1. P, Q: which one has Cα extents along the principal axes in Å, for residues 17-72 alone, as calculated, at 33, 27, 26?
2. Suppose you compute semi-axes √(5λ) of the Cα gyration tensor in Å for every structure in P, Q: which one lands on 20, 16, 15?
3. Have a look at P, Q and say which one yields 49 for relative contact order in percent (Cα under 8 Å, 6 or more apart), as calculated.
4. helix-only ellipticity at 222 nm (-39500 (n - 2.57) for each DSSP H run of 4 or more, over all residues; to 500) computed as -8000: which structure among P, Q?
Structure P
Amino acid sequence: MNEFLIKSTLGLIYGLFLGTTGIAPTGLVLLILDMFNFGDYKSNLGAILLLNLFPLSTGSFYEFYKVKQVDFSLTYILLITAVIGSLLGSKLAAGEKAYITIKGIKYITAFLSLFVGINFLYSAYYEKN
């Protein structure tokens, strides 16, 4: 149950950032899944590819699917909660009652990118392969 809540929260965060910044925080989701040791990295990556499937990553997803590197359960949880988060995030950033300014969106995007980039550099540096 706890794992389901964490995955659902990740889907909401994904959707919030997507709806707010227009950028899918794929790296952030992968980083958090890796930090909590949910599945192996390639299965998580396959699930993220399925999440972004239409139409961007159809070919990539198919390659991961052929070698059974897609966690469908994770994908469906993230997909449903990302739609909800995306709706909420876009409500914060767009429309008559936008609560986040363009400057705020740029700061959110910059800090998200910086956080993900630094963590992936750290993770890559200490990777055992």
Structure Q
Amino acid sequence: MLKTGILNPQINSLLSRVRHTNTVVIADRGFPFWSEIETIDISLVDDIPTVLNVLQAVAANFVIGKAWMASEFRNAASAATLSAYTSLLPPIQFESHTEFKRRIPFAIGLIRTADTTPYCNVILESA
């Protein structure tokens, strides 16, 4: 039995299948369903867990080469929230929400959280 790290077996399985340059999405509660990719829904109630909670857990054992977020996030998030993301990620590549969503079908999986922060979704590319 696992005692530390990510305890969710579906997330462990997804992350163990990520290879060089594969991408994984960590999304908020309102993110659209994409039938083409595996989705793991870990939402419980509003903001439990958040994208940032999952990102912190994933970043501990995942080599993040690139990260993308919607440029709208910079206006929607507080300075503290933006700082929390930038401290965990390589330089974030911001792009319009429309362009961001065009990357989703190429991900190998999506982890849906209960986050209510607008535009907090992030795409991680394995280094």
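Since every read-out is calculated from the coordinates, none of them should be taken as a lab result. Treat the numbers as computed from the prediction; the structure is a model and nothing was measured.
1. Q
2. It traces back to Q.
3. Computed on structure Q.
4. Answer by label: Q.
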